[in-house]
Structure I
Amino acid sequence: MARAVRAQEVTTAAAIADFTARLPFTPDRFQQEAFDHIAAGDSVIVAAPTSAGKTLVAEAAVVAALATGRRAFYTTPIKALSNQKFADFSAVYGPDQVGLLTGDNSINGDAPVIVMTTEVLRNMIYTDKARLSGLGVVILDEVHYLQDPSRGPVWEEIIIHLPLDIPIVGLSATVANAGQFTDWVDSRRGRTHLVLERTRPVPLSGQYLLFDRNQGHKLFPIFKQRDGRQTPNPQLIRLLRQGGGRRRRFHTPRRPETVEELRNRGLLPAIYFVFSRNGCEAAAAQVAAGVRLTTPEEADEIRERAEARTAHLGDADLAMLGYADWLANMERGVAPHHAGMVPAFKEAVEDLFTDGLVKVVFATETLALGINMPARSVVIENLSKFNGETHELLQPGDYTQLTGRAGRRGIDDEGIAVVLHSPYVPFERVAAIAGAGSHPLNSSFRPTYNMAVNLIANYPREQAEDLLRASFAQFQRRAETDSIRDGLDSAEQMLAAHRRDAECEHGDVFALLDRMEAEGVTIPSSREVMRQFVGTTNAGDVIEVPGRRGREVYVMLARGRTQQPRLQLLSEFGRIKRMRAEELPLGTARLGSVELPKPFRPNEVGFRTEVLERLKRAAPSASPVVARAPVDDPLAACPDILEHIKAAKRARKAERQLRRRRRRLDRVESDLVRELEATLALLESWGYTDGW
């Protein structure tokens, strides 16, 4: 057995070495690292920016599987991407060696290389496992899609239930917790490695386009470098603050003018993201009506190639599909691209855009999912999109995915991501989204009502419970539980320290704090108390100041008259001391006063000696004035009362945080199976289920 495994590794290593030797370029570091893990027969998760070259890793995995006489499955989240990969692999291996399985197509289903949508593989695992025989690798493209609320669990089901002797190659955009995800895959499937690449092959420059009523269209960098750090553009922040008033100065640029700006600045071809199919169609028509981006020769070639692509469609079909308008818009260099278009239209747009004939494509976010259409620039019209229930801002990872198409490798020195100004999204929020880079990959595996019904419909109860326990969601909960428990220990220690600092021999500080909060009483800070106290003093006053070595007596020689007065004091030992009013501690007392000698010459020894003689002869006041916190309580006698109250407030805040942490721990400690049972009990009480 060991010899067979070793022989297989040698065969796959040789096949991959031959594959790389035939490449017209040297693979990047991360690609070579992934090749080595594939050659060893291990699973690998590759997390890298869009257009970094993750597809090359997939191609090497296919080569390795075929070299040992096994098959390769390539899964994608959308049909358009499946169709493109099918065409790509067919061009390499020949149409008889490649199959396609989607909801729409079933072509050559027993071929050595099969491209399919992810749900097809999931269903195959459960209902037709014999078709997995001889399978050498499964490539999960866009594996970060598992966070999708409606379809994400499919990716987890495949990772959990795919036979363990079949390695997985997962291709993901950069996510903040790629290591955690890889650890989960490793815990389910054995030897799994993370290959991480953070550097884009073409650097990205983020730009912000606005229309200024005073100066027209203006394009600004979103970020500036300051002290080696990337910070939101301060010039743009200052400018946007001038846009108030009765008439708004800054507006969102219109689509035709935006395209004109891109053309004038040499930023075409461009992908212009609009988050609705109808919006893409309307935008293409709107821009084509006022802008022509092609030469007559280019328009002729566009017509010729579009007609060839759609030759199989009848006149009635073309009329129903709006062919005439679509073609007229394309001849002017503008086209829509979305999942609702027929394949012939979409493929024509993709080919013409890739070849530089169509200059602007108005696309939904599905174009960002692996479809190979690099552009000079990407435009994001709105950072907010409708998620089916409400409008929400893009996540940093979504922004990174969309802008990943900006910059053509080997052509552009940098890609340009243009965000349009919106009065509803503050620029600081735009900068936060654009600068974050990635966000954590979180499982969408939750026993909601919908998922509970699907589990009942598709699995025996025991298998469904095993699925929940094995999920990435449960794995993340266990990790979060450990993190919360660690935080609880430190929070409890912090609370104990605050309670110790709040203890006072003069009384119960917490009871005083409760009474003050109930009565709406606030206590001024010690600085404010001491400034008010010093404001009542004059030159010649005798003050007693508590300190570490006991109480010291001073004569005030001079006091400033500003809001933050400085004092000149003479100690009973003849030393001059200068200090600010707020540096005096609570408990400082005014004992009386002496008349200062004239003329006022505090730097002369004789003057200071005379002041001290008068101090010795002065009679102390029968009722000294003490600087105390304005609290009607015996605790006011404590010179540290304000510090005790601060500590008590910190302790109360720590108690609230501790309660929140414990509630969160109770929530995440809850096993997904128990949550499913609770959901099922509720569904059964409503009559929606009858046993399971």
Structure II
Amino acid sequence: MAIEKMKLVGIIGNTAQMNKILRFVILKGSMHLINSLNRISSEDFVLPPSEENIKALEEIPYLKPYTSRRDFSREEETIKSLIEIFHLKPQIKSEYLGQNYEFDDFMKQIFDVYSKVHATSESIKERNRSIEQKQIYISNLRYLQKYRVNIGKIVNMKLMSFKLIRLSKENYWKLKRNYENIPAVVLKIADEGKNVVVASITPKSLEETVERIFTSLNFTELPLPANFNTSPKAAIEELEESIAEDKKVIESLQNSIEDYKKRYAQEIEKAYARLEMEKKVEEVKAFTAVGMKLFFMFGFVPESSAEELKSELKSNFGEDVIILLEDVNKKSPGLTPPTKLRNVAIVRPFEEMVKMYGVPAYNEKDPTAFFALSYLLLFGAMFGDVGHGFVLLAGGILLRAFNKAMAVYGRILSSLGLSSMLFGVLYGSIFGSEEIIPALLVRPMANINLMLAGAVGLGIILIILGFIYSFLNSYIEHNLEEALFSRNGIAGFAFYILLLYVIYVFALGNSGLSAALLTSIAGTMVLMVFKKPLASRLTGTKLLYPDSPADYYIEEGFGVLETVLSALSNTISFIRVGAFALNHVGLYIAFATMAKMANSGIASLIILVIGNIIIIGLEGLIVFIQALRLEYYELFSKYFRGDGIEYEPVKIKLSIAKSVQLKKRAIDNYAF
């Protein structure tokens, strides 16, 4: 339940080995890249003068960003075509990437395979197109097979034009009514219900005029073959024989494709995986700086993986690489390490909800554990019901089982369900009814004032814990101003406690406040107003104000006013926890009343089922949002900035999750 410590890793390598080194780093998947030129240009970058570093030191004046991007369009098109021809579902496997290979040499083999397979594939496509055309001819010739005509002669007439066309029945009647205006012989051939097939014989000199008429009627021309000097029936037989011959040829060609597939399918899958790797390598190169013979790259690596990465790079590439390993704490303020959260499994899913607000800064206390526990507490208190919680639990389990991509949300839903069930036992509520099981703690509807007061008390406890988190963050950052004098520091905490005491005094009926109490409240407010100059005095900083003193005091004066208002509003805001607990019972009572009014067993049951579905779906969503609102606005605003950079190591997504041993075996293949 912490933020993992980082090391700044620099890799200086021979440009001849650049692709192999970058592939290795990508396959390891532990390096969060930063701009190398920016790092080298920073004031605190030092490359120790040693025999190992002489060549690197000589290269520094000549370094420039890597700008040339390779175009993989030919390789991509080739591999995509082969995948379609072989009907493959390629996967990016680590064993394909961990081998020692030269991508260009490997692709030469793939291009050779493509040249062999492509011609066969095109022949199959051409034959299939021919079959489709012949089947169209057969279908159209069947309209004419009852007529004793020579199909070749009527299609190839010199002075006349013969066409077979299809019209809608409505347009056919329009055509029939205007026969006398059409310079063509039109013969009805077939009636197809909604459509009519007709033959048209037109002088070629008037063909354009007839074409315009038919176009206005939305006709469809039915093509006929021109190379058969025989009857339609005989032409159909010839075409069917030709189709059978084409199918035999296609079968033979497909057998050839299958033979190619058996021999080259794995190579095509390798090509797919390696192309994805090369594209990722090109992306990584954008972060590097290149010189005459060497390249430089820098990035953050978790402390737990840094030494392993260094030793494996050295063992695989030897003298071709120089590894720089530096502590992050010693770096300049301009260098911001990324944040990698490290939490136990039970709270890890809630990292996603924390990141919706913001990523914790590297030097900030990870709020995930506190967020998870407080959120479950708030949700359960507002949605306490054994039956409804069980539905959420079951829904979360099913979501995890059937949708791996949504597994993290399934875990959150399951946790919320368990919290709801726990509070349901405390409230004695099951599917809204408070008459089935006894309450171990309290019945909300029977103790309305207690529920509302308890909700405010819960809010006070959580706000105080938020102050403690703020103290920890200020201590980690060595920020004296925030720790002692800010609205979220000790001064703000003292003011909040004193304000609560004032409310408590008035609640008891006492009208007067002691001078000591008023002086203490005024003192905390003064500390918050003068936080900047006081902190500057304590730390020995000469600059007392960031801008003009007048602007500073106006801003801080309004800041104190906001502190007073927010202290009250943040606390009262938690009353919604009790209100929604009551609302949960109230909704069920409304549906139960409707069920009783129905005076029918089946109708009553249907009403109760629909009511519970609405409560789970609608109120569950509202409670989810309200609990999130309390976390984000009432608690996070006290102690969480969320301005960090998420740790995003450069890596390639493997299609199949293999064991650690398999990945290690792939890495070991880099030994040269």
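Bear in mind that the values in this text are calculations on the coordinates, not laboratory data. On a predicted model such as this, the values are computed, not experimentally measured, just so you know. Cβ atoms are built from the backbone, for glycine too; each structure is taken alone.
Structure values in brief
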quantity	calculated
Value 8.0, calculated as distance in nm of label points 7 Å out along Cα→Cβ at positions 433 and 609, assigned to which of I, II	I
For mean count of other Cβ atoms within 10 Å over residues 153-160 computed as 23.1, the structure of I, II it came from	I
Answer label among I, II for the case where log10 I(q)/I(0) by the Debye sum over Cα atoms at q = 0.08 Å⁻¹, calculated from the coordinates, equals -0.81	I
Identity of the structure behind -14000 (criterion: helix-only ellipticity at 222 nm (-39500 (n - 2.57) for each DSSP H run of 4 or more, over all residues; to 500), calculated), options I, II	I
Among I, II, structure where distance in nm of label points 7 Å out along Cα→Cβ at positions 17 and 593 as derived comes to 9.9	I
Structure with the greatest value (metric distance in nm of label points 7 Å out along Cα→Cβ at positions 97 and 649, set I, II)	I
Structure from which 23.5 was derived, mean count of other Cβ atoms within 10 Å over residues 113-120, options I, II	I
P(r) over Cα pairs in 5 Å bins from 0, in percent, for residues 57-328 alone from the coordinates reads 1, 4, 9, 11, 12, 11, 11, 11, 11, 9, 6, 3, 1, 0, 0; which among I, II	I
Relative contact order in percent (Cα under 8 Å, 6 or more apart) - highest-scoring structure of I, II	II
Origin of the value 89, where volume of the Cα convex hull per residue in Å³, for residues 289-336 alone was derived from one of I, II	II
